[in-house]
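**Student:** The following blocks contain the structures, represented as structure tokens.
Read the figures in this text as sums done on the coordinates, not as results from a lab. Computed from a predicted model, the values in this text were never measured in an experiment. Cβ atoms are built from the backbone, for glycine too; each structure is taken alone.
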Structure I
Amino acid sequence: MKESPVFDEIYEKYLMDISAVDLSQVGNCLGITVDGDKASIPFYGILHHVSGKGVMNAEGRRPTHAVSVILCQYLLLCPKQAPPGTDEWVKYHNFQDAAPFAQGFRNTAELPISKTFSGKLDDLKNACMALGGHPGDAPFSCDLAIKFTVLPKVNLFMLFNDQDEEFPAECSILFEKHADAYLDMECLAMLGMILAGWLKNGPEYRDGNI
């Protein structure tokens, strides 16, 4: 799918910004591999390479605009000092600056997973495992709790309760409380949107970054 020319302009601006960054210093902070002017970043377990020359997936293709933006912002927003570790998980709308994006996050991330996998708990579990998720201890009771390492130091929890006689299926996506130290609210929202799309559409969609 060919993306809008304005996306190309935004992409090129990000590449210029990346060219001005000391990636070796960023790499040490984020715990990623840097070779010269190229950073290697696993995104949902799929290796991507980012430099001032471009963003490429493992097959040497440019990923979608959303993935490119997230990876560039991940490098550009790298905190000078890592935030203190915590075991606290929060819903997206609990972040201080989430309000403008909260409903969009609900509509593009949580609701699509709820609707797609209603009555298909095993299918959801298998799709999560294929994307590198693994069962975790949820902060509250649910039918399925899967933890994803989205990026080094950025994790999320997908919690799912399947439909029953009284309630429809319900998906909740939680982030570590310090996630906003590594990505802005728009990028965190896109993490959920991408997760929903990749779970819904399967490996071919995901591996090709369609």
Structure II
Amino acid sequence: MVTASMSKRRQEGGDETAVRERILEAAFAAFMESGYATTSTLEIATRARVSKRELYALVGNKQEMLIACISERAKRFDVPADLPALRDRETLEKVLASFGTKLVCEVSDPTVIAVFRLAIAEAVQAPEVARALNSIGRETSRTALRKIMSLAQASGLLTGRPAELAEQFAGLLWRDLMVNLLLGVADRPTPREIAGRARDAAAAFLQLHPLPNDAPAA
């Protein structure tokens, strides 16, 4: 009896997870098509094939759905647990290039670009979209990059404030690509182009921040 009860609870938990994912997919699709402000919870429930009661129980209100949608995508920007020890500048350059490749690959995804466009379009009617995207989505990648810079600084490979170093690397990495993608005047770069962009940004960044004993004589 106990085993059967536990099995039933696991099955119900799995079913709820699947339904929750279906609700979030329906919510995201509705936000993209109709806009956040004008999308109703009834529309989302209809798309997800659930009742409004079930929708609220498993996810919450519309704003909580938006935050959940962005949070799921933000998980992809975490620094991996197996980050190599930053003992030399060559390793640091490889780590920055790898992180830059992942970041541009994820953010340049058409779905993510659509989220940014949604936040811009809803900036007046629903400013919470932009706030959620900034505090959850963008902050995840910024925190991850600051962590890399902090580790490099602790290892004596960089000098300066980690937050400022992270901003400088991000600027070298993106240049005007993000604006062009948002405007639709540029295609998403290929994996090879993304990797090349990240390697160039890492090399340029380290050239701008040589170690004191590596700086050229005046």
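**Student:** As an exercise: helix-only ellipticity at 222 nm (-39500 (n - 2.57) for each DSSP H run of 4 or more, over all residues; to 500), calculated from one structure in I, II, equals -11000. Which structure is it? Spell out each step's value before the answer.
**Tutor:** Values: I: -11000; II: -22500.
Answer by label: I.
**Student:** While we're here: Quick one: mean count of other Cβ atoms within 10 Å over residues 20-27 came out at 19.1 when computed from one of I, II, so which one is it? Could you put the intermediate results ahead of the total?
**Tutor:** Numbers: I: 14.6; II: 19.1.
This figure was derived from II.
**Student:** Which structure, out of I, II, was Rg and Dmax of the Cα atoms in Å derived from, given a value of 21.4, 81? Show your work: numbers first, answer last.
**Tutor:** Working: I: 17.1, 57; II: 21.4, 81.
Derived from II, not from the others.
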